[in-house]
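The structures considered in this document are given below.
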Structure 1
Amino acid sequence: MKRIVLGVSAGIAAYKAALLLRLFKEAGHQVDVIPTEASLQFVGIATWEALSGRPVRTSVFEAVDTVNHVRLGQEADLVVIAPATADVMARAAAGMANDLLTGTLLATGAPVVMAPAMHTEMWEHPATVANVALLRSRGVHVIDPAVGRLTGKDSGAGRFPEPEEIFAALAPYLEAAPGVSGADAPGQVAADAGPLAGKVVAISAGGTREPLDPVRYLGNRSSGRQGIALAKAALAAGATVRFIAAHMDLPAPAGVELSTASTARQLQDAVTEAARGADVLVMSAAVADFRPAQYVDAKIKKSEDRADPVITLVRNPDILATLVSERAAAGGAGDLPPLIVGFAAETGDAEAGVLEYGAAKLKRKGCEMLVVNEVGENLTFGTDENSVTILFADGTAPVHASGSKDRVAASVIAAIARALEPVRQG
């Protein structure tokens, strides 16, 4: 049994939190509900007390003799805010404690999970984006909202996930053995109890470069920013991260086990080594498909009396497909990850769209997941924004994520955690 604090903030989705509470109770957990005062306009105290079997309070001036705003946080094994409005996330990010819920957030050493619900404009507002990034950097697990029908006639990102989906995402926290208290390991509880705690994740990032001569190379526009964001999100989820960096615009994040590579063949060696014994491999690096057939030791000269040079290209190894094939050949005796995630930087054309090419690549590569994004000049490469669709080989419904690369990374890591769960149970 876990001791759960369920915080409910003032959104129309508060009624769905009652269904989440029922799932907690049916699983045998003890739940203390802390609604914000405004949320009681949507669901009243009587409902929360009837479903939880526990007294419900909203103010720090109630049950003062028990120092309630500190006690609830100290005793909790898990704090879940569902729905988490833009207001409560802003107050949490600012470290405010102006009601019982935010006071409890400051007092707890337990993992904190937030399930946002709000209109698309509010979710995508720069203030909310910054608050979410700050909360995640502190170890808070912010679940990306669903995309669909909102209040009234509006639709878009910001819909409260279904209670069953939230409950499934919380499984790693609910099934873990009781952890170290916040007093025993300050600052470590959130990561240690994260959805990827104890897992090893290998992530490649950046773009490869294939030399033509001592001066020139054949490369691509990849900046490595999405791979860096993935590494940070995996670290925040509790994973050990092996980071294989090709050429990037930014330095690798702190806290990773770093290796580097320049060419596709060097990257293949480094990725293969990092993948052995890992639980998951994420191939987000942009690997050059071709390299010059010959490397010229001296700079290729431009001269009026010489013909234009002809550069013959040959294929580079397909790192992703090679690893999948090696894993299949080894069967259960191999040490390659059970979950391999590919990235597909695609452009559509007259014959097919981006997702059609992505679906074909997923089948051809044989990996479990493929993150597909449309690329081009001023699209994805070198920018701070991205828009992806995550495809699954097992037929799971595709997941779309857009916004900052940190936000996209959080969605990908959440999908990886869900995909690893059957492996963990098996």
Structure 2
Amino acid sequence: MRIVLGVGGGIAAYKVASLLRLFTEAGHDVTVIPTEAATRFVGVATWEALSGHPVSNSVFDEVHTVNHVRLGHEAELIVVAPATADLLARAATGQANDLLSNTLLMAGGCPVLMAPAMHTEMWQHPATQANVETLRSRGITVLEPASGRLTGSDSGPGRLPEPEAIFEAALALAGAPSVPATPPLSASDALLASPRGPLAGLTVTISAGGTREPLDPVRFLGNRSSGKQGVALAAAARDAGAKVRLLAAHMDVPPPAGVNVVKVETALELRKAALHAAADSDVIIMAAAVADFRPADVSGTKIKKRDDVADPVISLVRNPDILRELVETRDAASRRQLIVGFAAETGDADGDVLDYAAAKLRRKACDLLVVNHVGQDKVFGEDTNSVVILSRTGSEPQEASGSKSDVAAAVIDRISAELSRVVPPA
């Protein structure tokens, strides 16, 4: 596939080199068009070396090929990352003052994906939000930026999504596989090429993201979960050979390729989906941040703020304990199944994080409990994580830290080890 990769002038431009490599290693032909400002962050030589093509940002280069028209006409997919506030504004207003903005205007009906990155105040400014809405109304896909650490000490929404997430979203938009197409395998070749990972032949159900409990048609009770850790777990389980089912609540990142996605919104919807999925699952990983409570009454119309009536009082009711119910259902059916819970905990004067986590493990009775210490700038929305894995058998707690992919790999390795203790090898 012929891809134009536009690079905006932001510090996150360095991450786009990894995105370019993902595209080229998947067999795609990529032409990079950096803005003039982008070349101050990553030089032209880098883009030429990684793409294998000459790189320019001027409409006056290769004039004999009418380059500013040809690139847009020939592209089968255009990706812009990082899409700065300035780039979004120029694209929304139809400006054509460099090669990238010209190419966007000349795009011949191919899908266009823009991955914003900027400071939180810039992203949330009404002008930027209006530009985003304009672009989306024209059929351009504008991803939501990730939340996390920005330049300096700032943190919040505005971070460039990880290259892998942009890669998956872009190819899904273009309807292309994320790996190069290969000829059909013979029966014997297919057998030899079948997954041989530690979870080969197993079905793994994973919940991810944060549930949302509606107050009225506009508002909801939610939480800060981005879904990044659950998505990383789904990718790691897939790579370990498992058939993966992802129960996806609200997530800031797209699901990985090669998994079966079941969309849910509320805790009750997640409960229904999880109990249904449990019937054929060998492993269940409940990584979603599930609301403990929901409004007792949901208004059918928007709750108005009025001076002539008292402020509303919202009564809450307890949501079901999905993890505990999954364990009870498994035990009642004498089903061979490994169940893993996640706990987001904070310490206080009465106990530390592990004290509360150990008590939760006893209550839930799941096999493993992955414990996060949460707080300001910790875990939610971040690209890194640090966890402790507790076992119901009382074995020594295991620590894992690093990127969320690293943590996911450690959790899947621990699950594989637990399964090997109870399930004899085939």
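Coordinate-derived values only; no laboratory data. Please read these numbers as outputs of a predicted model, since none were measured by experiment. Cβ atoms are built from the backbone, for glycine too; each structure is taken alone.
With distance in nm of label points 7 Å out along Cα→Cβ at positions 260 and 300 coming out at 2.6, pick the structure among 1, 2 it was computed from.
It must be structure 1, since only it matches.
If mean count of other Cβ atoms within 10 Å over residues 276-283 comes out at 22.9 when worked out from the coordinates, which of 1, 2 was used?
Traced to structure 1.
Once distance in nm of label points 7 Å out along Cα→Cβ at positions 148 and 404 is calculated for all of 1, 2, which comes out largest?
1
Taking 0.75 as the value of FRET efficiency 1/(1 + (r/R0)^6) of positions 108 and 228 (r between Cβ atoms, R0 = 35 Å, to 0.05) derived from one of the structures shown (1, 2), identify that structure.
1
Identify which of structures 1, 2 gives the largest calculated value of percent of Cα pairs over 31 Å apart, for residues 12-235 alone.
2
Here Rg/Rh (Cα atoms, Kirkwood Rh) was calculated and came to 1.04; which of the structures 1, 2 was it taken from?
Computed on structure 1.
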